[in-house]
1. For which of I, II does distance in nm of label points 7 Å out along Cα→Cβ at positions 35 and 91, calculated from the coordinates, equal 3.6?
2. Between I, II, which one scores greatest on distance in nm of label points 7 Å out along Cα→Cβ at positions 123 and 155?
3. Quick check: 14 is what I get for relative contact order in percent (Cα under 8 Å, 6 or more apart), calculated from one of I, II. Which structure matches?
4. To test your reading of the models, identify which of I, II gives 22, 21, 18 for semi-axes √(5λ) of the Cα gyration tensor in Å when calculated.
5. If you work out distance in nm of label points 7 Å out along Cα→Cβ at positions 11 and 99 for I, II, which one comes out largest?
Structure I
């Protein structure tokens, strides 16, 4: 049985997230496997929500209340990831607390989330060079530092930077003994 047939049989020819029977596609939850254990059948609406960089439409995902009871680990992993992204929505928090995953499935979901987060959040300097925690950068512009009585001059070196985990446009570093947040567009990585 090929992948498509296996997925159709497992999903009963319906989206495994919202149960729609219209415009079904195979969606790879992981990019490194070609088995049905790493694919979910989704409709176009769910696929657009999963692949768009914009925020999730929380009203669409209320369907997870029913689909979260599936016994298919890859579907459970995807549902866990969606509910985790909706962490500020009360009903999604409730569903996430009710969702039961075996330990290995939960570990898989957390590993994929960490991998996904690392793929999305990439800190780059003004020239597009990838920045890492501990790098040294120089300022490419004079910066007026709010809350302190000095300006950071162009060419100032900032050692051992920290990356702001949820914002690719910000780093942290010390200038004149003061820890500040600096926009990545105003720094250049020192080789």
Structure II
């Protein structure tokens, strides 16, 4: 059995935006997303993100230090990413993405652990919050197995804003999850 090239974790640069768009959209939308278990293709059509949005996000992180997109790359190819945003004493985690054909292989757990370590070490964050589409029960359960809990809060889905996709049903909303982090 051939050994995999090592996994490298780093903060994304604006030059990564095009590859990140392809990765994220392939994992969340369309037929390519069905190769993995995290697809939103039955809930949403259209894009999950675009290059301009990622360039703005990554660029602000480079200049302000309040945002970061962590990536996992193997042999020079992006295979996973996650967005992080500093919010007070905590952090917001979003867009955790694993290449569909590599899902269920432990990359999600590894990236989530890297994200938690990053926000504690870099921002001294004591808590992570996130929102997940309520209908994604299998994904919510995955986060709960990793120590995240429902807060009881919900947030409206941004209907009419094509930057977030084209809803295929009228009842989408987000549930808010959080996790207390062990800080040094």
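1. Only structure I yields this read-out.
2. When distance in nm of label points 7 Å out along Cα→Cβ at positions 123 and 155 is calculated for I, II, structure I comes out on top.
3. Source structure: I.
4. II
5. II
None of the figures in this text is laboratory data; all of them are computed from the coordinates on show. Quantities reported herein were computed from a predicted structural model and do not represent experimental measurements. Cβ atoms are built from the backbone, for glycine too; each structure is taken alone.
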